[in-house]
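Asker: Take a look at the structures listed below.
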Structure 1
Amino acid sequence: MSPPVFRFAPSPNGYLHLGHALSALLNAEMARAKGGRLLLRIEDIDTARCRPEYEAAIYDDLAWLGLQWESPVWRQSEHWDNYRAALTKLEAMGLVYPSFETRAEIGRLVAAREAQGVWPRDPDGAPLYPGSAKTMVNGERGRRMQFGEPYALRLDLPAALARVGALTWAETGAGPAGETGNIAADPAAWGDVILARKETPTSYHLAVVVDDAAQGITDVVRGSDLFYATAVHRLLQTLLNLPQPRYHHHRLILDADGNKLSKSTQSTGLRELRAQGVSPAEIRRLVGLD
């Protein structure tokens with residue numbers, strides 16, 4: 001039997017903080033306990049915000065923590081063809097359509113819907129897509145794309161759900177409300193999610209399932225803020241006939257106000273803490289891994 005495969009997958013759009021340290025250390029410890037492998041993935045599909053200096057800092061901070069990972073490192077920007085192939089497969093199934101509304105236009109549509117009553121929001125609190133692009137005739141879609149209008153490629157959730165049965169995932173950690181064990185997935189809660197944009201051939205949701213399959217990931221260990229998004233990932237895995245990993249969602253490190261840490265939070269940034277003389281052992285204590 002092959003050993004289990006874990007991965008730590010940061011984005012180089014800022015410096016790592018204590019929340020990243022917890023996730024990286026948990027991945028390393030669980031891989032070690034199970035005799036598994038630890039891979040590093042650089043999730044750099046956001047070419048506008050990701051920078052080489054942040055990527056270099058990721059390697060430096062993780063090595064300082066004492067982590068070791070296999071080479072070569074998987075960088076998403078080197079695998080655009082994988083994401084295009086997955087998107088093409090979904091398009092061939094009739095499950096993808098373009099929407100052309102700007103963020104401001106979507107905001108106005110949501111406001112109009114909410115003026116008439118409650119408009120549904122996804123588990124992250126964002127309103128579901130309120131537009132009518134799905135009913136646009138193909139000729140109009142093609143004309144607008146040909147003329148270079150910005151667009152987002154969305155998954156037709158009702159059509160996608162009609163192709164699959166009940167979806168679940170194996171959870172060895174816990175969700176925000178303590179959910180664990182065999183979890184029933186609810187992709188419909190997310191509406192017609194974005195799979196790609198004109199300027200970016202993939203979204204996080206599509207890239208993460210394609211990458212996990214390509215890297216042979218068997219165990220996904222990540223923060224509980226991504227717990228409910230697993231429903232979308234299970235749907236995409238099923239549609240694309242990709243293997244299903246086990247999931248382990250861990251607690252988040254929160255700031256003094258009870259908010260999830262961001263990469264702009266200097267007081268919890270690893271580089272700032274290192275400059276203050278904090279040791280890797282103290283980082284373990286700060287994230288509760290003593």
Structure 2
Amino acid sequence: MAVFRFAPSPNGRLHLGHAYSALLNLRLAEAAGGRLLLRIEDIDRERCRPEYEAGIHEDLAWLGIAFDGPARRQSEHFADYAAALDRLRGMGLVYPAFLSRAEIARFVAERQSGGRAWHRDPDGSPLFPPVDRDRPASDADARLRAGEPHALRLDMAKALAVAGPLDWRESGGGARQLVPAEPAAWGDVILAGRETPTSYHLSVVVDDALQEVTDVVRGRDLFAATSVHRLLQKLLGLPAPRYHHHRLIADESGRKLAKSSNDTGLAELRAAGLTPDEVRQRVGLAAPGGAAPRQRDPA
């Protein structure tokens with residue numbers, strides 16, 4: 001049976017972009033005769049709040065979306081992510097990273113001031129310098145014993161040597177195709193942070209496997225991250241879902257909606273008198289009999 005999931009983070013109220021993704025997941029799950037699961041991705045202890053989580057449930061219920069079974073809350077499953085991290089550590093693919101953000105910025109600025117280009121990941125952040133990866137084991141062990149704050153990162157070069165070539169099946173954009181994965185573009189990604197015992201990349205692949213998700217339907221802004229997810233799936237021996245990266249909902253200026261920009265939330269639209277059907281029309285997913293143009297659905 002096909003299994004889909006909608007996985008918001010409770011670090012703000014849901015907006016039209018979230019409504020589109022949740023409704024599209026529902027439509028595709030129903031068309032496949034499958035199940036739709038809800039996952040609360042609340043690993044960020046500083047930004048995630050109970051009132052936002054309550055708001056997610058309220059907004060989704062207002063939209064008329066029913067999920068199969070109780071929601072999975074990531075904060076209740078850190079042991080699952082620790083087990084996966086231990087497996088990668090046992091493969092010799094993880095190293096402690098002590099550089100702070102300020103030290104990373106200084107390192108990159110010094111290299112660039114000398115005329116050396118420094119690569120950036122698909123999100124625009126500079127790749128992590130090799131300082132900690134190349135640090136002598138005795139030095140790293142001494143820092144760990146001293147309790148020095150650190151993150152845990154994936155040694156990308158070693159991981160790629162183990163995994164070999166990767167791809168994923170993509171149906172977004174109206175075409176089914178195999179997409180070559182390019183995880184090297186992300187450099188040595190974080191697997192566990194200084195304050196958070198897991199990362200988005202690690203937790204999402206573990207959750208998808210444990211929840212037996214067959215179809216991951218999410219925004220185009222996560223298209224490039226799928227390369228990292230395919231790598232971790234291969235390393236951990238986890239199944240690869242099918243992927244569908246859908247269009248993003250933008251404002252009048254063409255900028256994608258975001259919680260960080262305080263874009264109008266579903267709660268505010270509801271308070272202004274909009275109905276769930278009107279929300280569906282706004283995002284191009286009108287209920288059967290609606291007037292939304294066919295070409296906007298579902299890519």
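Asker: Between 1, 2, which one scores greatest on distance in nm of label points 7 Å out along Cα→Cβ at positions 88 and 184?
Answerer: Going through 1, 2 one by one, distance in nm of label points 7 Å out along Cα→Cβ at positions 88 and 184 peaks for structure 1.
Asker: Moving on. Check the numbers for distance in nm of label points 7 Å out along Cα→Cβ at positions 104 and 208 across 1, 2 and tell me which is largest.
Answerer: 1
Asker: Additional query: Determine which structure produced the value 1.2 for distance in nm of label points 7 Å out along Cα→Cβ at positions 200 and 216, calculated from the coordinates; the candidates are 1, 2. Let's see the in-between values first.
Answerer: Numbers: 1: 3.0; 2: 1.2.
Among 1, 2, the structure yielding 1.2 for distance in nm of label points 7 Å out along Cα→Cβ at positions 200 and 216 is 2.
Asker: Which structure, out of 1, 2, was distance in nm of label points 7 Å out along Cα→Cβ at positions 152 and 168 calculated from, if the result is 3.2?
Answerer: 1
Values quoted throughout were computed directly from the atomic coordinates according to the rules given, and no laboratory measurement underlies them. Just so we're clear, the structure is a prediction, and the values are computed from it rather than from any experiment. Cβ atoms are built from the backbone, for glycine too; each structure is taken alone.
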